[in-house]
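Colleague: Once you scroll down, you'll see the structures, which are given as structure tokens.
Nothing in this text is a laboratory measurement; each read-out follows from the coordinates by a stated rule. Fair warning: this is a prediction, and the values are worked out from it, not measured in the lab. Cβ atoms are built from the backbone, for glycine too; each structure is taken alone.
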Structure 1
Amino acid sequence: MTQTSRPPASILATDVGSTTTKAILIEKVGDEYRLVARGEMQTTVEAPWENVMIGVRKAIRRVEEVTGRRILGADGRLIRPKRGDEGVDLYVSTSSAGGGLQMMVAGLVSNISASSAHRAALGAGAVVLDVIAVDDGRSTSEQITRITQLRPDIILLSGGVDGGSVQYLAALAETIVQANPQPRFGSTFRLPVVYAGNKDAQDMVQSILEPDLEVHLVPNLRPRHDLENLGPAREAIHDLFMNHVMAQAPGYGELMEWVDATIMPTPGAVGHIIQVMARDYGANIVGVDIGGATTDVFSDFGGTFTRTVSANLGMSYSITNVYEEAGFANVQRWVPFAIDEEAFADWVSNKMVRPTAIPQTLHQLILEQALAREALRLSFVHHKSLARKVEQEERGLGAWSSKADTVSRSEGVEIIKMMDLDILLGSGGVLSHAPRREQAALMLMDAFEPEGITQLAVDSVFMTPHLGVLASVHPEIAAEVFDRDCLVRLGTCIAPVGRGRDGRPACQVTVTFADGRKESFDLNYGEIRRVELPVGQKARVALVPQRGFDVGAGPGKPLEAEVHGGLVGLIFDGRGRPIEVPTSTSERVAKLTSWIAAMNAYPLDVLERYQRENPLGGPAVQAKEEPKRARFRLFGR
């Protein structure tokens, strides 16, 4: 691993994903760093290749083709350092190949130590396969079977406050030993167990687990009921995965020799750049990455970072799970035409068995984006339930608390407050590659329901993992490229919170532009209004909410603020919170069409013609559009 002492003039970064390996080239152009080129290739960790470096080299060759410069020498290795128009100064990489970091966590109490361990593993970039706890309702034999079947890369064991009982920790350790978990990679490799529990039980746990497993001791992640310390466990997990677990995977030994910084798990790298930008902007940020199989949500609120993975909510491989969990009624409320439930269920099933298919018609695009709203909404509900902070409370002599209060403080308090959210960032194909940026903005607004004043943005080409690992060595360069080339600013959403009657004023608005122009209007309840404000421009808004409505200063209290423009501009969302969509088909279609028209989200002429000619939802999707498709019924209909 080579270290560079001077700022690099050229940077190569790769993300070895589960299906695709992506390479980007960043160079210093004048006084600033910019994205120069990007290349992709299929990941080659599995048979018949079984060597990640084949995909890495081919992705880099794609960058060479685009730029016309040599990065790899005749021997297939990086040309280092950069010489003229050849080679690069710095190389970094992330990885989620082979399914990424897969972990199990174990703790004494499900909603205390096991919950903290769960958050620690997620924050390290892991997919948590299962959470084992003494009180999880399963027998010891069931827990043993589960551990044996899943074959995690690492197990995180926690539980007990420092100085507390060790009896149940011994039982958990015995359960793990009896399961005899085998590593995914490397037949002679001992599976790592990170112990982050009661420090008084360290020797006992180590004696039980070794020599069958490799034990790594870190400070207790819950040294007291009212204190949480996740950092040491996260760092140990990260180090173990990249330097020990992935070193056993085919081709990673060579990749580790190439890089100039420790390889990071892809989700961990995305979380890192979110934290860097939250610090640099001084902002509360929520980021979401919606993929084919999973949806990851990241947040940094008041310096507390949280990541969650909704492993069954994605837009291709697990799209039927989205539909099953959301239900037809919730998906239908985002569709501006009548649809047949049975035909729609068949279409969703066919989408699952053809996961790489993309929408070919406006009809299919609207259906897919309706499902995306529900995947995002459900993932965010899951995220908010885990985004908690354990608050330390000082008590004087004679202070006491009820059992309920003690339990509440042990579990932590929810930290996501939508009125305090500054930036909402979306990534993933359905958001980043939406045909119109207005569609991405509307999906984010519908799914997350931001309150008050919130900036909306999307990742242009999914560069966040590359920039996250780059931020570990050059945070200022990563932040510069993130702001200039990664972040696509959609604009600012201004949403009064409250309930009212359709068509009645919810808030008086005055927008003052940089050139002194002013635009004033009443934002009526139930409507969306847009004001053009290009990327890079700012304006001031004066908001006077009606009684019962809040824009951030309190119910009925006026607020003035500076807002940022974007490709969509300023979006004034008067739909209240939560957003209510009419249940009758005719009213729903009319209301959604009005919002679509205000946002210019879809071509209205095509949509209206479709509504006229197909009053019952148009031709049966699964049969008439593609006659050769098989019909699947996965929902008991």
Structure 2
Amino acid sequence: MGLFDFLSSQKKDSPVSAILPEQVYKVAEMQLKDIIAPSALGVEPKMLNLGTNVVRSFFVISYPHYLTDNWLSPLINLDKVFDVAIHITPLDTGEVMKTFQRKVAEVESQIMTREGKGLVRDPSLDVAYQDLESLRDGLIQAQEKMFDVSLYISIYGADEAEVDKTENQIKSMLESRLIYVKPALFQQEEAFLSTMPLGEDRLMIKNKLNTSPLSSFFPFVSFDLSSDKGILYGLNRHNGSLILFDRFGLENYNSIIFAKSGSGKSYATKLEILRTLMFDTEVIIIDPEREYEYLAESVGGRYFDISLTSGHHINPFDLPAPTEDESPAEVLRSNIVNLVGLFRVMLGGLTPAEDSIVDQAITETYALKDISPEVDFTKLEPPLLSDFETVLAGIDGSEDLQQRLSKYTKGTWSGFINQPSNVDINKKLVCFSIRDMEEELKPVAMYIITHYIWNSVRKDIRRRLLVVDEAWIMMKNDDTASFLFGLAKRGRKYYLGLATITQDVGDFLKSPYGLPIITNSSIQLLLKQSPSSIDIVQKTFNLTDEEKFLLLESGVGEGIFFAGLKHVAIKIVASYTEDQIITSDPSQLIQIKAMKKELDEQKTS
């Protein structure tokens, strides 16, 4: 009873002052229904006005002869606001059998009448007779039951035009499967109440279905994409469910992220790294922009600055110890092939003749240190780039190669790789920064680092994740791209997952190794895309137009998550503590540094 009703119910000769204030307060007190009810309700023949929104309800009038599994899936996963209600009422089998007997007799009579008149057999009657007989057998054997089924849909929109658009989408989607719907004209209120979670069918528009076709209604197939173990990648934007996956439980352990600058790709990667570390996984990062330094410090990892003036060095001539299924000859041969590829990158390409000279010089350089396929080289000191230069000087026709190589051994760049290795990646998290490396040398640095990581991975097999940020740098050169593809192909054997991240989709896919790396990645994440690259992304990932526009309109940390053949719309969410560790927002980073400085000053004082 509302306040107006309460006052009206009082006797007319009773003074208002006689009404107790407590009674007025209790009646005027806001109730739950006042909170959840719309501000206004308007009933029209084809829709309802609920406050500022519009809702229109439909019912299914007919189904096809055969219902396939998951036929509701496109409707349930439509990125619109709507309600679906299915009302199911079991029927008494005895009563159904009486009806069936009459129906079978009618159909059989029609068939015999046509035969008596000498008419051609009617295939529709024959099919109907076979279906009825088959269903009757199922009912007799208790393999089937009959049900009255009502299916209602209520769609919401800001205005009538939006509702009309959604209606056309739903009708087109269902009618392509021979399922026909109609709006509940002059019964919108009853239809709307039938779709509410009240368990009441007020419209009472039913279709009779047996168990088999009814089973195709269930489960509500949704874009639920999750496994029973792993880390949280984000939330499903369609239904709010969790997207949980363990990359090391998939067919390969690789992932790839495409996103425009500022869309949250590094944020998403750092969040995955932070959560992956909790599952006894070692993480190695190649960081082109020094974005992972604070993360490495926070978790007690190692951070190596690779530059011309850095004290951290990697010798590309280092050799890994052979594994149980490898011989020293195989390891040495593989390393020589990789070094030839490195020199192609360093020297700006090699002619066939130069390629042969470099191959010969590398072999002789190892021999200079008594390293050959016949010996155990695990305890021998590997050569340096200057040793290679010395050997190269003794080979005819290598003058041009020596001149191009000299800048790495004697010039400005001599401190980069002409030194013994002094980095140790025996930590839970290791990060190599190449931000301060000259642009011309970044592909060389990334090649050397990944090669060193690969040798370390093969030496001691453990669960590891290698993160290569701004991978387009490596994709610009065929040798570095080929090596990255080799990691994606062979990593699984050594329990290594490769996470490739890039913002330059065009450069990545221009490489002949771009698409193979994508296809060898079990997990793929597309975040917000730029209009200039969206078409190539749509073609590569076979996106619908709706998914294309979703990527164009996504906010930071929003996009599409692929796992195998399935994909969902994802929103990446971090806790407050995680956000403080992984944020790339400059304003937040300034605050964090200020707080850190203040704490350090307090400790010293």
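Colleague: Thinking of 1, 2, which structure, once relative contact order in percent (Cα under 8 Å, 6 or more apart) is computed, gives back 11?
Modeller: Among 1, 2, the structure yielding 11 for relative contact order in percent (Cα under 8 Å, 6 or more apart) is 1.
Colleague: Another one. Name the one structure among 1, 2 that Cα extents along the principal axes in Å of 74, 70, 57 was derived from. Let's see the in-between values first.
Modeller: Details: 1: 74, 70, 57; 2: 111, 92, 41.
It must be structure 1, since only it matches.
Colleague: Upon calculation of mean count of other Cβ atoms within 10 Å over residues 311-318 from the atomic coordinates, which of the structures 1, 2 produces 20.8? Present the calculation step by step, with values, prior to reporting the outcome.
Modeller: Details: 1: 20.8; 2: 18.2.
Traced to structure 1.
Colleague: I've got another one for you. Could you tell me which structure in 1, 2 was used to calculate FRET efficiency 1/(1 + (r/R0)^6) of positions 255 and 455 (r between Cβ atoms, R0 = 30 Å, to 0.05) as 0.85?
Modeller: 2
Colleague: Follow-up. Identify the structure, out of 1, 2, from whose coordinates helix-only ellipticity at 222 nm (-39500 (n - 2.57) for each DSSP H run of 4 or more, over all residues; to 500) was calculated to give -13000. Before the final figure, lay out the partial values.
Modeller: Working: 1: -10000; 2: -13000.
The correct label is 2.
Colleague: Now a separate question. Which one of 1, 2 has distance in nm of label points 7 Å out along Cα→Cβ at positions 167 and 535, as calculated from the coordinates, equal to 3.6? Each step should come with its number before you reach the end.
Modeller: On the way: 1: 6.4; 2: 3.6.
Attributed to the structure labelled 2.
Colleague: Out of 1, 2, which has the highest value for mean count of other Cβ atoms within 10 Å over residues 511-518? Provide the component values of the computation, followed by the final result.
Modeller: Details: 1: 12.0; 2: 18.5.
The structure with the largest value is 2.
Colleague: Tell me which of 1, 2 gives 1.13 when you compute Rg/Rh (Cα atoms, Kirkwood Rh), for residues 111-214 alone. Don't skip to the end; give the middle numbers.
Modeller: Details: 1: 0.93; 2: 1.13.
Here the read-out was taken from 2.
Colleague: One of 1, 2 was used to compute distance in nm of label points 7 Å out along Cα→Cβ at positions 95 and 575, and the answer was 4.3. Which one was it?
Modeller: Working: 1: 4.3; 2: 5.6.
Checking each candidate, the match is 1.
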